[in-house]
Structure P
Amino acid sequence: MSKSLVAAVAAAVALAVGSYAASPIAAAQDKPTVSRDAAKPLKAAQDAAAAKKFDESIARANEAIALPKATAYDKFVANQMLAFAYANKRDTANLTRAMEAQLASGFLSGSEKNSVLKNLASVAYQQKDYNKAIDMGRQLISAGGGDSETYTLVAQSYYLQSKYRDAAKFLGDYVAVQERNGQTPKEQSLQLISDSYLKANDNAANTAALEKLVRYYPKPVYWNNLLYTMMRSEGINDRHTLHIYRLMHDTGTLKQASDYTEMAQIAMDQGTPGEAVSVLEAGVAANVFTDKASQDRNQRLLEAAKKAATADKASLAKFEVEAKAASTGEADIALGRGYLSYGMNAQAEEAFARGIGKGGLKAPAEAQILLGVAQLRQKENKEAVKSFNAVKAAPDANLERIAKLWALHAS
């Protein structure tokens with residue numbers, strides 16, 4: 001049992017017995033009083049508790065309960081004494097019974113009832129009686145006394161029974177209320193929701209939960225989890241994957257040697273060898289290729305990328321003239337890809353904007369994302385966010401989600 005729980009019980013008892021601390025018979029006229037017969041043992045129980053003689057306090061409180069003419073209020077006060085003593089003795093079974101007796105008595109005020117419910121939920125959770133913890137926690141919430149700790153305790157009680165969807169739904173509803181009220185959800189809450197959906201094998205819901213984590217707590221570990229989860233989304237193809245790798249690279253979460261290699265290979269396949277060169281050189285600088293086979297393979301890939309990039313970069317000036325003269329924007333977008341891959345971001349932005357303006361594009365949503373990337377890499381964050389938010393890819397929901405992630409990063 002935690003020290004905080006003992007302190008909470010002590011505070012509740014102190015509040016409740018304060019009215020008869022000097023004389024347990026005396027009380028305000030509009031409040032119940034202990035009977036004359038019970039006054040003596042209850043005062044003795046109180047004095048013993050003050051002296052930390054908890055066994056004696058328990059004996060005297062039970063003596064008051066056993067009186068033939070003990071009133072309901074006598075028993076209520078005695079159970080408050082018992083709760084205090086049992087809490088200090090770390091006797092959770094008897095503590096629970098004493099608190100439940102108080103709850104059933106009808107004498108608790110609203111705030112006292114909430115305090116007892118919270119303590120009962122905490123004790124039940126510590127004793128791994130998760131159904132009871134859920135019941136007490138939900139009662140506390142219904143009574144208006146629930147706080148973020150209560151919601152977490154209930155959600156964790158579901159989680160520890162492998163009721164992952166219940167945990168995620170319960171806590172997710174609370175987070176939604178917080179967001180509507182303009183409050184920032186706790187990091188722990190969002191972590192628990194994400195982990196619950198992960199255990200429930202709900203990739204889409206987990207991705208949405210990770211997006212909230214990134215929005216409110218943009219730590220590299222959450223970006224890493226989110227982007228790898230996106231990789232596993234239904235319908236992801238190589239073009240999507242390259243966009244996700246770019247975002248990983250920009251957020252500092254590209255770590256695995258295999259990811260550097262795959263990103264470079266896809267970039268080569270999609271006609272941006274300059275990007276392949278830059279990512280492979282970054283991998284070499286970060287010492288991600290540790291074994292000889294990996295080093296040799298990626299060195300060969302780097303040499304091929306450099307050769308292709310040399311020829312590609314030399315052709316850009318001529319290609320720009322052709323692209324500008326084209327009636328549709330497809331060539332401009334291809335040109336912009338080339339500029340972007342060589343870090344020529346201003347030229348890339350100009351080409352993308354021109355191509356989008358002309359229209360006639362096969363993949364306008366993707367062009368819009370690339371425009372935002374070029375702007376972001378020039379620290380034009382506000383413009384980049386506008387570009388990313390303009391992506392509406394109804395036939396390709398994954399591109400729209402990727403654009404939203406770029407917007408989160410940019411903002």
Structure Q
Amino acid sequence: MHLDIATLLFAMTVCMVTMAVALPAVMGRVNEPARRAQAGVVVQGVAWALLLLSGLTEPGSLGDRTLSTLAMAGIAGGLALNAAAFELWCGRAGISRWPLLIAIVMPLGYFLGFSSYPFRVGWANGLLTLQMALLVAAVWRTPAVAVGRWRWLLVVSLLAQMVVTLWRGILGAFFTESYPTFLTPHPVNYAFAIIANATTVLSLMAVLLAHRDEAARDLERLATLDGLTGVLNRGAWMTRAATEVAVSVRYAYPVAVLMIDLDHFKQINDTRGHAAGDRALAFVARALEAAVRPGDLVGRYGGEEFCVLMNHAENAAANAFDVRLRGYFGEMAERELGFPLAYSAGIAVRNAAADSLEAMLRRADTTLYSAKAQGRSRTLESVDSRLQAA
């Protein structure tokens with residue numbers, strides 16, 4: 001069976017256009033990185049179709065120049081969109097602008113230098129290789145979130161494309177007689193066409209796997225975080241706090257639990273509305289996150305109650321945290337909410353090797369209600385909260 005370059009590239013174009021149509025249907029409603037990846041596939045599919053159409057025009061004509069330049073812009077633009085998508089999937093808030101800059105500069109230089117075949121082939125393929133190298137470097141770096149093996153699938157695909165793309169650029173720029181046209185039956189062109197078909201499928205797999213990873217992270221966040229405040233929900237906090245208490249028992253260091261309850265929260269809902277109450281709860285979560293130390297756990301225990309587990313902490317550290325928190329409330333509550341906000345709290349410190357999180361919470365809860373009974377807006381320590389030798 002004989003396959004020429006045009007047939008192989010046509011098959012790849014059909015595959016990319018099919019992907020462009022199928023991806024939105026398969027992925028459904030998606031977020032920013034998936035939208036960029038979908039757009040990248042669409043743009044590249046259209047670009048390759050334009051590049052094949054340019055072969056039907058008179059070489060060197062305005063139609064050839066226009067279609068070829070639009071194709072280069074689409075190929076580079078698609079790579080830039082994919083680069084942004086994969087960086088977001090790796091958990092990076094800041095996206096490198098270099099792939100986008102190349103996507104702008106490359107077709108501009110290609111159009112201006114179109115009359116020189118060696119220049120335009122070397123220029124386009126060289127910058128596309130650089131663009132792919134930037135994406136490889138971005139994906140290779142340690143991600144900010146846990147991701148699957150799709151990273152290496154993508155890296156292998158891109159490295160293979162880089163080799164044949166650079167090879168074509170060097171041949172076209174410096175050995176033009178061996179590679180005089182886009183469809184020349186040269187071994188590099190066959191290698192490029194075959195690898196392009198294979199890596200198109202591999203790239204699609206990487207997109208779907210990256211999207212699946214993100215969906216799994218979203219489900220985990222929904223299972224562990226409180227939807228209103230963004231801190232751990234009760235179940236997740238209890239699980240992690242129990243683990244921390246067990247570790248503290250094993251290594252004989254103190255831990256403290258603070259149970260915090262907003263004062264007169266029902267009055268806020270009744271007089272200012274539930275939206276104001278929700279804003280107050282979100283404010284408390286921000287205040288707690290601002291006051292805790294690295295390694296401490298913050299959770300919404302229920303309603304207007306929050307819990308904090310402090311590692312390597314006795315009463316002094318817990319009281320210092322309370323001072324920071326009350327300072328934040330005093331300085332920021334009225335400014336952010338438009339009304340003052342106060343809380344009562346109870347502190348319990350692990351007091352024996354056999355002490356458990358549940359027992360600490362019971363003591364903290366009892367102490368909290370003592371603080372309420374004594375007039376609110378205060379923090380009390382559990383009477384048996386001193387750490388004893390294990």
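When distance in nm of label points 7 Å out along Cα→Cβ at positions 160 and 288 is computed for each of P, Q, which one produces 5.0?
Q
Here FRET efficiency 1/(1 + (r/R0)^6) of positions 64 and 192 (r between Cβ atoms, R0 = 30 Å, to 0.05) has been calculated and equals 0.90, so which of P, Q was it run on?
Structure Q accounts for this read-out.
Once relative contact order in percent (Cα under 8 Å, 6 or more apart) is calculated for every structure in P, Q, which label goes with the largest value?
The structure with the largest value is Q.
Given structures P, Q, which gives the highest value for distance in nm of label points 7 Å out along Cα→Cβ at positions 48 and 368?
Top value of distance in nm of label points 7 Å out along Cα→Cβ at positions 48 and 368 goes to structure P.
State the single structure among P, Q that was used to calculate semi-axes √(5λ) of the Cα gyration tensor in Å, for residues 200-311 alone, giving 28, 15, 12.
The read-out was computed on structure P.
For structures P, Q, which has the highest computed value of distance in nm of label points 7 Å out along Cα→Cβ at positions 184 and 216?
Q
No lab work stands behind these numbers, since they all come straight from the coordinates. These figures come from a predicted structure and were not determined experimentally. Cβ atoms are built from the backbone, for glycine too; each structure is taken alone.
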